[in-house]
1. Can you say which of 1, 2 returns 2.2 when distance in nm of label points 7 Å out along Cα→Cβ at positions 113 and 161 is computed?
2. From 1, 2, which structure was relative contact order in percent (Cα under 8 Å, 6 or more apart) = 18 calculated on?
3. On Rg/Rh (Cα atoms, Kirkwood Rh), for residues 105-192 alone, which of the structures labelled 1, 2 is highest?
4. Comparing 1, 2, where is distance in nm of label points 7 Å out along Cα→Cβ at positions 65 and 89 highest?
5. Assign the value 3.3, calculated as distance in nm of label points 7 Å out along Cα→Cβ at positions 57 and 217, to the correct structure from 1, 2.
6. Compare mean count of other Cβ atoms within 10 Å over residues 49-56 across structures 1, 2 and report the one with the greatest value.
7. With helix-only ellipticity at 222 nm (-39500 (n - 2.57) for each DSSP H run of 4 or more, over all residues; to 500) coming out at -12500, pick the structure among 1, 2 it was computed from.
Structure 1
């Protein structure tokens with residue numbers, strides 16, 4: 001039976017990762033659909049005020065009908081920064097209200113990272129972020145609340161998702177390498193505007209450890225909500241047998 005998860009994606013940057021992931025997963029026999037709709041982001045800026053507005057529940061629920069009409073069984077807010085900027089309790093309330101409106105299980109990319117880190121056995125992580133330093137630090141705080149030790153945080157100072165969406169393989173590999181730390185069990189790349197789905201095995205081979213990326217963990221979280229244990233080595237350690 002096909003598992004269908006719907007994603008609310010902010011604006012237009014790396015949304016083509018989702019059909020790519022759907023293809024990879026189904027090529028491994030997963031039987032999934034990953035439909036996506038775009039939310040209105042307002043101001044495209046990695047600033048706390050802009051991110052809090054971007055993640056306002058009214059903006060998210062305005063697009064829910066487009067997803068529920070596609071027969072989805074769960075909904076995920078496919079955004080990291082416009083979730084963790086509310087703090088743990090605020091992000092939980094965002095998800096709770098989204099689930100109530102959709103009358104479906106719901107989550108967000110921020111919570112996906114916390115659960116995915118545990119799934120690959122990572123107690124200590126390094127954060128390699130596209131964000132400015134102050135926003136990256138808020139993500140580290142969020143992970144700390146989940147009981148995950150952050151041993152290094154690297155910000156890149158990129159203000160807009162539009163710019164992040166132009167990054168290719170070389171920039172993504174450089175980001176992961178520069179953000180790694182010898183004490184980290186895994187490296188986290190927390191921006192759904194960043195294309196990563198095409199290079200997940202290559203990233204892990206380059207670093208020699210699990211690499212968790214925003215769109216990857218978002219897809220995994222949606223399938224977790226449906227208890228659908230998809231296995232696909234092209235999707236990295238998170239989708240390997242031991243983590244599934």
Structure 2
């Protein structure tokens with residue numbers, strides 16, 4: 001393991017790099033979820049910085065665990081100056097190639113958040129989407145995120161709650177029954193409850209200011225914001 005990045009997780013997601021941008025491939029759930037989570041985040045960043053709608057023009061945003069750039073590209077199209085950070089080199093190369101093909105200027109870096117924080121880098125907003133459930137040392141990870149956000153900035157995470165329902169839906173259902181995700185994508189024991197995440201963020205010097213559930217319509221596959229935190233949820237915290 002390098003810092004908070006687990007080597008087995010790096011290899012697992014690096015192996016998916018070639019199909020990351022296939023909307024019907026192994027990352028199909030993230031493609032479906034992406035408009036909700038990036039829109040929810042962008043609206044709150046814009047509001048916090050005195051903007052309207054999803055105007056991120058000129059704001060510095062760090063996407064931690066960016067993979068091949070699904071969220072990074074969405075934020076870049078909203079005007080943000082995006083840096084994507086990941087420990088999987090194969091995924092980053094796919095991200096660079098896709099951004100170049102789309103004419104997007106995104107800076108992609110290989111490494112861990114604590115390495116970037118040690119350089120003194122600071123951003124207006126830091127996001128880590130579907131990452132913390134793959135991290136062993138959560139406290140160190142959250143401390144690094146807190147160290148990367150500028151005073152007055154925002155930190156956003158999306159993750160999976162550790163409940164019986166999430167085990168049935170996000171683990172057994174998504175991986176074994178519906179085959180929405182490759183088998184082994186998640187370890188249910190690593191899922192994080194909102195209480196655990198909130199306590200970890202506070203310990204890192206951040207205060208939770210917003211929380212929302214993400215629910216999928218099983219008939220359409222579309223995701224919507226909800227009050228149901230039982231499976232997928234989003235958190236906003238500020239310095």
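Rule-based calculations on the coordinates, nothing more; no lab input. Keep in mind that what you see is a predicted model, and the values were worked out from it rather than measured. Cβ atoms are built from the backbone, for glycine too; each structure is taken alone.
1. On the way: 1: 1.5; 2: 2.2.
Value 2.2 for distance in nm of label points 7 Å out along Cα→Cβ at positions 113 and 161 corresponds to 2 out of 1, 2.
2. Among 1, 2, the structure yielding 18 for relative contact order in percent (Cα under 8 Å, 6 or more apart) is 2.
3. Going through 1, 2 one by one, Rg/Rh (Cα atoms, Kirkwood Rh), for residues 105-192 alone is largest in 2.
4. Evaluating distance in nm of label points 7 Å out along Cα→Cβ at positions 65 and 89 on every structure, the highest lands on 1.
5. Comparing all candidates, it corresponds to 2.
6. 1
7. On the way: 1: -12500; 2: -10000.
Going label by label, the one that fits is 1.
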